[in-house]
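Undergrad: In what follows, structures are represented as structure tokens.
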Structure 1
Amino acid sequence: MNSPYAQFTKPSDRIEQMLFALGILVHDETFIKIENHPDYDITEYQREVDSNYYFHNSWDFLMKYQSVIKAEFAETHIIHADNLNDMSMEYKIEYEPYDRDVPKFLNKLYKHDKEAIGIHNFGTDGGDFKVNRIRVNSIDNINSKINYEGSFFGNSGDIDPLDYGIYCTLRVTAVSRDIDFSNFYKELIAESYVLFKESNFKLAYFLAYSGFESFVNSSLGVGDEAGRLKDRLSELFKLKFLDLSKHQIYSSVVNDFGRYTDKRNTIAHGRGAVSINKNEIEDALLFTLILVSAYELGCSTFDELKRKLQNEE
């Protein structure tokens, strides 16, 4: 029979569930403008002749997200300036003609009425101008860009037009810029998770432990010099839960503390070659997030924590 810990950690998305519950990850939808200037090395310029053109470009998310974990396009719309004016008048949301920040207007409108944009557009077929599939090609968290590619059927007049454009709903799982204003441990854990997804397991492991240590110290209001981390952890949980012998979560995972500490010290002090595999960093993230979530969400049992996570979804 599986232990309560094994049952709790069985779902493959358990790490992300805890990251969402702690506000480290967010789901978001945002409208972006698609820049459809063709790649003429792949598709030849045909002037006024209708033809299929391939394009690739990127969207800069520096001001919106710290990092992006997943991204996909949900809906694509050809939207004319007349559509924008009609929506502005109907829903009484200010829009200035020839405003280059159309996505800002669309995002504001989407929050007001999610159906509005679906009504006031040409879909992906504007008659002589048709948009084919657009997809996310890659995520570049170093340069804060989401790279995309796609194609359209049209002519030279459809390349960067002035009175209409292609706008997509982008769905992301991301680390919000707001994390800069949160407790520092969340930023460390977020960075650990991003590195884990990028297969940089050794640094991800080190930052997961650093995030855990920062959580304990900041919650207790002490520095690194205040005794052994394991003792500080015990003190922290006793202050909130009193009798740790009755705390199922703490009792189930605390015995693994030494193993994670030894591995972290080996990495930090360079005591010879050390290799961290995917399972090891997953275990380290689970250890960290289970204890942090149990404390922050006020849970003593795995069933209790599971219910809290389900309520956060």
Structure 2
Amino acid sequence: MTEVAFASLCEQFRGSTGWVVGRGPTRFDYALLAREPGPFFFVNDAVGAERWLRPGAPSFFFAHDASMAAWLLDPGLRSVPVLVTDQPVTGPREQPVEGLLRGRDDPHLAGVARAVFYRKQGPHERTSLLERSRVEIRDSGQLYTASGTLHPLLHFAWYVGCRRLRMVGCDGFPGIGYDARLENRSGSTQQAAIFIRVRQEEILRRLGLPSEHVGTIPHRIRMILELRVRPENRARLLAWSDKFLDLLREHGCTELLVNDWVASARGYWVNGTWPGIDACVGCLASERYKAATLEGRVLADGDPESGYRTSFLAVRP
């Protein structure tokens, strides 16, 4: 295997428009990728879309879960894997999964022709990485990591010099799975898509990296909130509910339905719909929504995680 030095890629594609291809449902015609010079950045199984690239087009493959090893073992892989070396466990704390690599000498790399390596830990605190210069990132070999494979990819696209990004299948639609045209070789399932999108927008904003979503399907976003309330918190619930519903309305949420469950269940239920994911993401990213969530968990009966639950679903009109 030939290691492509992380430092050698600093601003290699300065001024370019990068294409980021994820696995979400999209109307985009992948054959159009052959008309673009790149660079291209693929998220997990979306690397299967590399077959539509023109020969020699620069492309990179991001993965950090062990389930993606099947792609590394494919001798036909064209895209250069960009892999984290110090993340043996990935996923949320409540559902950890095995990471893809355990260092540069991991057996999964045996058949890989070329690879780029980066790390989470290093001289800079993770929280400061998005404010660091490209030179500082080059010298540390660190990329910003959060809850999704897409997050260090965005930092890498900025690091190599992209001036803007076009995003395919990266809308973050919750609950509707992946684009059926792409092989799900890893056998993975969609998790926390809308919250990955929320963090995605934060990263792009902090990097000052403009982006455009192409091929977005017609959709609406539905939210259901379920809250089991402690008896002594019923009065506080009324005040919280008024503020929460005002917040949703201000961010374009409509068709709001509010119900109390039967008294014995001490339940509170809200159903609302956004006309598009951008409005929903804007709401979830707001400081007021974060504060409302924290307050709602305080009102919850028993475990705040099970007592206060929100679910989101993308639906086609």
Structure 3
Amino acid sequence: MESSVFLSFDESKLVSHIKIYENHLKQKIHLIPVCHIGTKEYFQNIVAYVGEEIPCIYENLKFGSIDDKSYKSSKTLDDLIESYYESYYQSYDKHGQEYKSLLKNFYKKYTSKEVKKLHKLVRKEVFKSSNKIIQIFDLCEKTNFNLFNTYVLQVYWCEMLGLEHQMMTIDYENDILNRNNWCHGDLDFSKIKDKTNLEEKIKQILINPTQQLINESEKERTMVMGTLLVTINFYRMDNCSQRRRELATLLIENMTTIFQDFENSSPEIVLKTRNTIVEKGISILLEEFNEIMVFYGAMHMISIERFLLNEGFKLISEESFEVFNVDNS
């Protein structure tokens, strides 16, 4: 069965389609496919759609090694880069020289020829682009192409496209966290309690990694380097409208023709692991409520819809919101 259309693009505007489902018990679920990049009005509209009454599972990945408060309070790309560097190295230095050596040896020993080749290509293209991209690439290298770098790159896209980023526009800290109906349904590495024991486990994993860990590490670095190449492509385009059109096209392509490849090539932490968290959250909330919402990245909606259909839900209606217009620069 083909999935519903959660995003559409008519060469003029990118539109997000909220889907509403119902089961035989008359329980309703709203799937709200969120684009991380859009206009300020778009984010205001979808937050208003959720409101403050119906329980809503929302996406907000929390990195244990990155100070949440520091990067969320950043309102510009430069502030974000500065806070990321500072936070990352504070965490990195705490682990000591043994950990640093183990990490360096891990990447040296277990990086495939394909990833090394891609790294070489990206480095070559980076140094033919802008100073800002070179700065971000330096950040990527120094942080071993951590997935958080994709967020930094997306914020740079916003500058180039004249748009806003979800994490910098929606006030999670002072607004969303104070709404009783918004339920965090994402990974939260900051809640790991036994961090001393965890560090010892990480060291042992780096010494004798499983093939799955090696594969996930390769996928993570490949994704960040691929995002860098997209960034360079945006930089080389002539104007904001052309970049917006390219972003919309990429998003539609990722959710249709190449979705299966994207899902398989992505680190499990990006889609599969978090989709499982959402599915469990839905089941728990439905034990108490007859109507709930899921406020999550558009790419997650294909699998979450599949879960709902398997649970006996049927699509009954939809609402649409414009994400951005190509010509509104």
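Undergrad: Assign the value 20.5, calculated as mean count of other Cβ atoms within 10 Å over residues 19-26, to the correct structure from 1, 2, 3.
TA: This figure was derived from 1.
Undergrad: Of the structures labelled 1, 2, 3, one was used to calculate relative contact order in percent (Cα under 8 Å, 6 or more apart), giving 25. Name it.
TA: 1
Undergrad: Let me ask something else about it. Can you tell which of 1, 2, 3 yields 0.35 when FRET efficiency 1/(1 + (r/R0)^6) of positions 83 and 219 (r between Cβ atoms, R0 = 30 Å, to 0.05) is derived from it?
TA: For FRET efficiency 1/(1 + (r/R0)^6) of positions 83 and 219 (r between Cβ atoms, R0 = 30 Å, to 0.05), the value 0.35 is produced by structure 2.
Undergrad: Work out which structure the value -7500 belongs to, where helix-only ellipticity at 222 nm (-39500 (n - 2.57) for each DSSP H run of 4 or more, over all residues; to 500) was derived from one of 1, 2, 3.
TA: Computed on structure 2.
Bear in mind that the values in this text are calculations on the coordinates, not laboratory data. Everything numeric in this text was worked out from a predicted model, so none of it was measured. Cβ atoms are built from the backbone, for glycine too; each structure is taken alone.
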